[in-house]
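Got some structures for you, see below.
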Structure P
Amino acid sequence: MRRAVCPGSFDPITNGHLDIIARASKLYDVVHVAVMINQSKQGLFTIEERIGLIREITAEFGNVEVESFHGLLVDFCKERDIPAIVKGLRAVSDFDYELQMAQMNNGLSGVETLFVPTNPTYSFLSSSLVKEVAAWGGDVSHLVPPRVLGALTERLARK
């Protein structure tokens with residue numbers, strides 16, 4: 001069985017993330033979406049909320065599993081017998097950082113990294129940018145799935 005992981009904080013998941021997950025789901029039998037727990041950062045959404053949104057949005061793929069992780073991604077992979085990490089690249093600047101991470105991960109555990117170029121439609125997109133634009137009242141409806149837009153609008157209205 002071919003397995004891979006798509007890691008990230010997904011706070012919130014964007015159409016760019018979803019595009020990479022969808023493409024990975026066509027290449028692998030099982031795609032694990034690993035939602036990173038970063039104790040030093042206060043996210044807009046809790047880990048549980050992010051996992052719930054991602055599960056809901058990716059349910060149609062049928063081969064995506066979503067869970068959280070804390071620590072080294074290679075340990076997550078080792079515990080689940082996952083030999084590959086799938087990462088989207090938006091720009092050359094992403095490549096510089098991600099190449100170092102890929103080489104470190106491979107050196108630590110032999111896990112390979114597959115780089116997938118981002119759809120040009122989403123080449124500028126990040127969760128941070130979505131949150132900032134939405135917080136100022138900008139229209140992000142074309143940048144996130146409808147379910148995420150609703151959750152984002154509701155969360156920002158409470159702040």
Structure Q
Amino acid sequence: MSGAYRFCPQCGSELVLRDAGGLARPTCPAEDCGFVLWDNPVPVVAALVEYDGRVLLARNVAWPEKSFGLVTGFLERDEAPEQAVAREVAEELGLVATAVTLIGLYPFTQKNQLLIAYHVAAEGRIVLNEELAEVRLIELERLKAWDFGTGFAVRDWLLVRVAG
């Protein structure tokens with residue numbers, strides 16, 4: 001059964017797996033309730049930040065040393081994804097986005113997220129917030145994709161750069 005719910009948050013009955021929308025989903029068996037745990041993926045923006053002719057990779061404070069990735073953050077209510085990614089770059093890095101271009105959409109099933117990845121050209125002075133431990137600036141020709149999460153966006157961006 002899906003993660004956080006074992007009991008119905010509306011009536012307290014124990015949830016059971018039933019077909020809902022073509023998939024087995026935790027559902028309340030009480031006839032007068034009707035609760036279904038849809039457990040839809042959460043939208044997350046990811047920024048492949050190009051800064052001073054290089055790509056910026058960041059290490060979150062919760063990650064092991066030598067683990068770097070793209071800057072990511074949650075989409076907020078009433079916020080367009082393009083605004084969200086520019087906001088995340090400003091909040092986490094202190095940089096101003098000068099151009100934001102969609103790379104693609106990537107399911108990240110391990111975290112039940114949909115990654116909305118953008119190439120973000122940015123300028124200013126890097127000032128890390130409390131979420132980030134450090135950043136690395138990677139020369140474009142040395143950038144390599146990884147085979148999970150935001151690494152697929154890096155792969156696709158690199159493919160477009162080489163072809164274009």
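One of P, Q was used to compute helix-only ellipticity at 222 nm (-39500 (n - 2.57) for each DSSP H run of 4 or more, over all residues; to 500), and the answer was -14500. Which one was it? Checking each candidate, the match is P.
When Rg/Rh (Cα atoms, Kirkwood Rh), for residues 73-120 alone is compared over structures P, Q, which one is greatest? Result for Rg/Rh (Cα atoms, Kirkwood Rh), for residues 73-120 alone over P, Q: largest is P. With distance in nm of label points 7 Å out along Cα→Cβ at positions 81 and 97 coming out at 1.1, pick the structure among P, Q it was computed from. The structure behind it is Q. Structures P, Q were shown, and distance in nm of label points 7 Å out along Cα→Cβ at positions 33 and 65 at 1.6 was computed from P.
To test your reading of the models, identify which of P, Q gives 2.3 for distance in nm of label points 7 Å out along Cα→Cβ at positions 49 and 145 when calculated. Working through the options, I get structure Q.
A value of 29 for relative contact order in percent (Cα under 8 Å, 6 or more apart), calculated from one of P, Q, originates in structure P. Here the criterion is distance in nm of label points 7 Å out along Cα→Cβ at positions 17 and 105, and among P, Q the highest value is seen for Q. Which of P, Q yields 0.70 for FRET efficiency 1/(1 + (r/R0)^6) of positions 57 and 89 (r between Cβ atoms, R0 = 25 Å, to 0.05), as computed? Only structure P yields this read-out. For the read-out Cα extents along the principal axes in Å, a value of 45, 33, 30 was computed from one structure; give its label from P, Q. Of the options listed, only P reproduces it.
Bear in mind that the values in this text are calculations on the coordinates, not laboratory data. Note that the structure is predicted; figures quoted are calculated from it, not measured. Cβ atoms are built from the backbone, for glycine too; each structure is taken alone.
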